[in-house]
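Take a look at the structures listed below.
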Structure P
Amino acid sequence: MADLVQRDELGAFLRARREATDPAAAGFRSGPRRRTPGLRREELAQLAGLSATWYTWLEQGRDISVSRQVIESLARALRLSGPQRTHLFTLAALEPPPTGPAPVKVDPLLERLVRELSPKPAYVMNPWWDLLAYNDAYAELLGGLDQRPEDERNILWITFTESRGSGLFVDWLGEARSLAGQLRVALARYPDDPRGPALLESLLDSSDAFRALWDERSVSGVASPRKELRHPRLGRVDVDSLRLADAQDEELSLVVLLPAERDGSEQGNPGKEFRVGDE
């Protein structure tokens, strides 16, 4: 009886997550002919590399064997968060995988460099735009960072969900579209990192603007280094964004914002300098 309940729970959980998955985000058209929410069974089976019949049996709670590889494929196709992935493995009577990589520790020397770069805004980020280290100049640019929850110290989150983020870029739409496209590339590059799907889910739940850009299905490489910003004290500031890979950890990047050089006859004359605390 317990085994039957477990199979029923597994099927119900898969169905709930399937129906909660946005077809457009998974690469399918969400036209008016859809009679059920979310993905169809055959669409999820296709994403996970399974036969539609076998997946239907699994969702119906039939007595069939399920391998770790199959459950991992379903978790990836459904873009499950860490807790959801763990629950799926538990329902399948499999040992849950690690919940995710240990928190990344930024090398103390790199953290020192970020601080020493002031008054130039500088920060260290991972592939998901989580801010792992930053100096006061960059924190001021974003209206403060230390008071935010750790998982919200994220460039995409701030850009799409906070008023300071939406007002930071002169061309907000262009920057936002580029970030959404870069996120799509990162999700394909790091399919086993649960942080990516969790970030995507939180953005889809929290931002209408992000959902609209995500539905465009655009992809982007590294954005243009020239940024036109609205600084809280200095007003309009043009900067060049220099991005360097960490030799110790290639998934970490050091980013420094330099006052942009002016064009034409004024070339070589730097733009406004950042001075934290100056009036």
Structure Q
Amino acid sequence: MRILITGGRGQLGAALQKVLSDHDIVAKDLPEFDLTDPSSEAQILEANPEVIIHAGAYTNVDGAEREPARATQINRDGTAMVARVAEQLRARLMYVSTDYVFDGTLSRPYEETDQPNPLSIYGRTKYEGEIVALKMCRNTLIVRTAWLYGLTGHNFVKTIMRLAAEKPALDVVADQRGCPTSADDLAAALRDLARSGLTGICHVTNTGDCTWHEFATRIVRLAGFDTEVRPITTAQAGRLARRPAYSVLARRRWVGEHDALPHWHDALERFVKQAISMSLPRP
């Protein structure tokens, strides 16, 4: 099967290339593949994939508040381009989206059928990407995930490990709850979904949930640091973009068809061991 991956050099794209190594992979990313450049459409057509995993996105949540036009160009308009070409090629489109499409006002995990109401420019543009993908390509699966981390690129886990090596104490938000997700585990799930006929929307995360503070505390301890991790509020953090207080995703459609992904505790322990073996920050 020929599979084209957008965002091929990102943390999810790199993980996808590993788990899909037995397929014919075409990985596309900046600078030669730019979702805001019309020439990218011709690149997809030339590759002629059977499946497109659209992982490329503007993912800087606070940056999107400063650059709303660019975030829209990439997350909505770029996705529309990819979906249009997927439909033209009769390819299967898998669009990776986010828990940040929800406003966090529920007190139970969000189902695939719950109505999105994003609080941030990032969340809004990703939701708009979902809408155009479903509208423009009949064989589309939206895969929402959350709190993603991998060995490639920047993410919360690597940042906490680096800061814990530099500082005696860290202040981390304790009033936002979600589902940390390993890029390796998500990539394996996307591989299975690529072979399925599932369309519509599917939530995929590691099992379990926590706050950012609980997540950071476990990262620090697994990495062997004695850094103090102090809880703070979202208001104290002073971040530019609004974030949902509760964005835990229910995984009803995924669990109905597949085994649940590992618990986030287990996935994180595996990741930290790998990170340390690759000489990321350690005590």
Structure R
Amino acid sequence: MPHTHYTTLILAVNLAERLASAPESVLVFDCSFDLANPDAGQKAYASGHIPGAHYLHLERDLSGAKTGKNGRHPLPDRAALVDTLASHGLMQGQQVVAYDAQGGMFAARLWWLLRWLGHDSVALLDGGLQAWQGAGYALETEPAGRKQGNFKARAPLAVTVDAHALEQNLTTHERLVVDARSPDRYRGENETIDPVAGHIPGAVNRFFKDNLGSDGRFKPAHTLRDEFKAVVGSTQPEHVVLQCGSGATACHNALAMEIAGLHGAALYPGSWSEWCADPSRPIATGPNP
């Protein structure tokens, strides 16, 4: 019997069943991270993770080299990322499940990156580590065994735009930029991470945490669809550009839009941290229009 193909979310009960019945068919990655303490995620993984899960580090594994001008978490080199994933055992076409303990804000980066590498069999564990433990499933502390996989990149399933395209967009207004940061940072208040406060002129705000319900799981597809339609109005999804502070939580909005059936939004990987690194680029402040 063929296995279910998960491309957005997977429930803890379905992951547990899959790990019990066909563990070789799925590869689980723990992406837990703390921006203020870059070692915390790996320590948390060592103290307890989903059985068989491998750890991926946001800065070492899921980002590329910083130049000071390309943002805080530039996209990794495609070939390097393929090598990393294959070294953890990823096979062509294998189901990947990504999770963290931060509401999906880092696991969504891996979900997006795999789509960027042409791999659509990737899903977020809905509710993350908390949902797994809440359902009564055990954790383990020993690191996952490593074997070499045969994963190769294919044509991207995810689209990116660069700063130059968004500079042109300031006059053409062909695209709508959606900023995933908290409303106060979007307005230019309480900026503690980047050296400049504010947002890209013309951008609207959709805080990524608004994608989740009070239970820490993603809201139903119809709710997400209504909420994103309220943000983007008549703009078609393929004319939407998603950004955040460094290109990580924008992927959470990308996943939410996929769940909602709004396909084709692009990611601006450099995001605010790249945009504000060039003093010639304009900045806006104040509330969501």
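Looking at distance in nm of label points 7 Å out along Cα→Cβ at positions 114 and 234 over structures P, Q, R, structure R comes out largest. Given 2.1 as the derived value for distance in nm of label points 7 Å out along Cα→Cβ at positions 18 and 202, which of the supplied structures P, Q, R does it correspond to? The correct label is Q.
None of the figures in this text is laboratory data; all of them are computed from the coordinates on show. These numbers come from a predicted model, not from an experiment. Cβ atoms are built from the backbone, for glycine too; each structure is taken alone.
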